[in-house]
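Below are structures written as structure tokens.
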Structure P
Amino acid sequence: MIASAIYERLKGRFGERVISAQLDAKDPSILVDAAAIAEICAFARDDTALRCEILSNQSGVDYKADGAIEIVYHLYSYTHRHYVVLKTRTPRDNAVVPSVERVWKSANWMEREIYDLLGVMFTGHTDLRRLLMPEDWVGYPLRKDFVEPEEYHGISTRRESLLR
């Protein structure tokens, strides 16, 4: 199934909760309402025409100028050999999105990484805690306005560039 057909199927089922689509992009994507992401993902997995069994990647992007963080879901169907990219947006100052961990267990660590590096809270996640940064780390390193501290527990975080 091509991206436009997947968009029409999702739009027909979820109406206004499927906001828009970029179908002419290299990786076509569909923007959906954040509150509906878990329900839409479950449908994409269970619907016989879509059957997206795999969440192959989940990532986040900070759009500081827009005041939003975008969460990107790469779904793949082994059954039908098609893929779709779903996107959702949440405000930077209250970054909350429902977890899709109950839809695909692979979301567990991917959501933890997004939480750790961008500060997005995934409601319904079973174990949302830091994954890469120390538990007492302050801030989210992938946010565009993050400023690295001079030191952490007395250890300097400054280092000379290895590229010179």
Structure Q
Amino acid sequence: MLTGTALSAIIRSMPDGLYERDVLAWSQYQADLLRRLGSGEEVNGVDWTNVAEEIESVGRSELHSLEEYLQRAVIHLLKLYAWPDDPNHRQWRCEIVGFQAEARRRFCPSTRQRVDVAALVATAAEVVSTVDPSARVLSANPFTLDHLLQDDIPTLLNRLPPP
């Protein structure tokens, strides 16, 4: 990692528009400025508009990551539901457990009201029905966020309507 002085020299040698050309160099430079500002030093050059956007972007990225793992878990649950005799059951179950573990790692209280479980389930059902239009699919969402994060596979499967 470059020191603040070395990074500042590099940045000064680059024309304006660094954010658009090299977001990594921009982020390192902005982080250096913010640390210096936080320590009480007077600094110029903080790109407040893009700093704020990037901070929001980190949150959106975390939310999307959580949703992605939940969606993968639901897709695999619906595969178990749609194709009960498929030889891939063991693999799907292992993957569900892994997806749930990753989702729990990414979960934070503020994501609770932002995750649209019904939309995740609807998209998962669409994916499964695209693979096999005759597959059993859901007409309504039987899950809450807590179900998807905490319930074991048999409990989740029991929430699905009988065939």
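Just so you know, all these numbers are worked out from the coordinates, no wet-lab data involved. Keep in mind the model is a prediction, meaning the values are calculated, not measured. Cβ atoms are built from the backbone, for glycine too; each structure is taken alone.
Values for this structure:
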| read-out | value |
| --- | --- |
| If helix-only ellipticity at 222 nm (-39500 (n - 2.57) for each DSSP H run of 4 or more, over all residues; to 500) is computed and equals -6500, the structure in P, Q | P |
| Test item: semi-axes √(5λ) of the Cα gyration tensor in Å calculated as 46, 16, 14, pick one of P, Q | Q |
| Computed -0.57, -0.74 for log10 I(q)/I(0) by the Debye sum over Cα atoms at q = 0.17, 0.21 Å⁻¹, for residues 35-82 alone - originating structure among P, Q | P |
| For 0.40 (FRET efficiency 1/(1 + (r/R0)^6) of positions 91 and 139 (r between Cβ atoms, R0 = 25 Å, to 0.05), calculated) the corresponding structure among P, Q | Q |
| Mean count of other Cβ atoms within 10 Å over residues 43-50 derived as 12.0 - corresponding label from P, Q | Q |
| Per relative contact order in percent (Cα under 8 Å, 6 or more apart), the highest-valued of structures P, Q | Q |
